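Here, each number is a calculation from the coordinates, and none is a lab measurement. All values derive from a computational prediction rather than experimental measurement. Cβ atoms are built from the backbone, for glycine too; each structure is taken alone.
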Structure I
Amino acid sequence: MYAFLDKFFVVFHSALIVFSLCGWLWKKTRVANLAVLGMIGFSWFGLGIWYGFGFCPSTDWHWQIRMKLGHDDMPNSYTKFLVDSVTGLEVNATVVDIATLVSFILALSASLLTNARHWREK
């Protein structure tokens with residue numbers, strides 16, 4: 001069961017990242033994208049006050065599953081885990097964290113702008 005959940009979280013979390021970065025591109029997904037980005041921001045900066053900056057419940061749950069599978073050397077960031085897994089490299093965590101934050105800010109800006117433009121047109 002844990003092996004299935006591990007794979008599920010890789011697919012789910014990766015799809016969530018892609019949607020977060022690109023969901024503002026299509027009219028039908030813009031509001032949902034803005035809501036997801038809001039939840040991510042709340043998690044990172046709101047819940048992050050208590051659990052550490054950048055806290056993500058999905059990453060926390062995934063790491064608990066991976067620990068049950070014997071993986072106790074997980075990085076703090078799911079993005080670092082994903083980048084390292086895909087590239088086979090050990091990418092600097094600070095570089096990944098900065099790229100993640102910049103990508104989030106750009107996606108949030110694009111989502112806010114496209115949603116605002118759509119709401120003005122109505």
Structure II
Amino acid sequence: MEVYQIWLEIGFFAIMFLLVLILTYVLNLKRYKKKKLKSIGEINYLVMKFNLDIDRLPVRKMLLPISILDSLIMAFTASFITLLPIALIWQLMLGFVLLFALIYALYEIYGRHYVKLGYVKKKGKK
């Protein structure tokens with residue numbers, strides 16, 4: 001791989017990362033301001049999987065890290081898949097698997113972080 005191709009891929013990753021970051025952050029911020037916390041899927045996933053208390057969570061502070069995680073997942077997957085010299089159908093299948101693996105792994109780490117911070121629901125509270 002030549003040097004200009006590497007810089008092209010780095011540029012593609014950076015542009016993709018920034019575009020997705022801005023888009024997801026703006027959309028999540030709009031939902032938060034309209035008090036539509038139920039429509040932010042990533043927060044709902046974390047609340048259900050890790051039994052977090054939505055009333056105690058710092059939802060406003062969670063919007064930026066969630067947007068960063070989403071943009072990192074999408075930009076890395078797209079950049080990695082375009083590097084592979086294989087047929088398009090194989091790129092799509094590998095990208096699909098990689099996408100879900102990254103979502104699971106990164107949100108698992110992020111959810112465990114909030115469990116350690118003590119945002120788990122109390123036993124008697126429904």
When Kirkwood radius over Cα pairs in Å is calculated for structures I, II, the one with the largest value is II
The value -26500 for helix-only ellipticity at 222 nm (-39500 (n - 2.57) for each DSSP H run of 4 or more, over all residues; to 500), derived from one of I, II, belongs to structure II
Candidates I, II; distance in nm of label points 7 Å out along Cα→Cβ at positions 49 and 65 computed = 3.0; producing structure is I
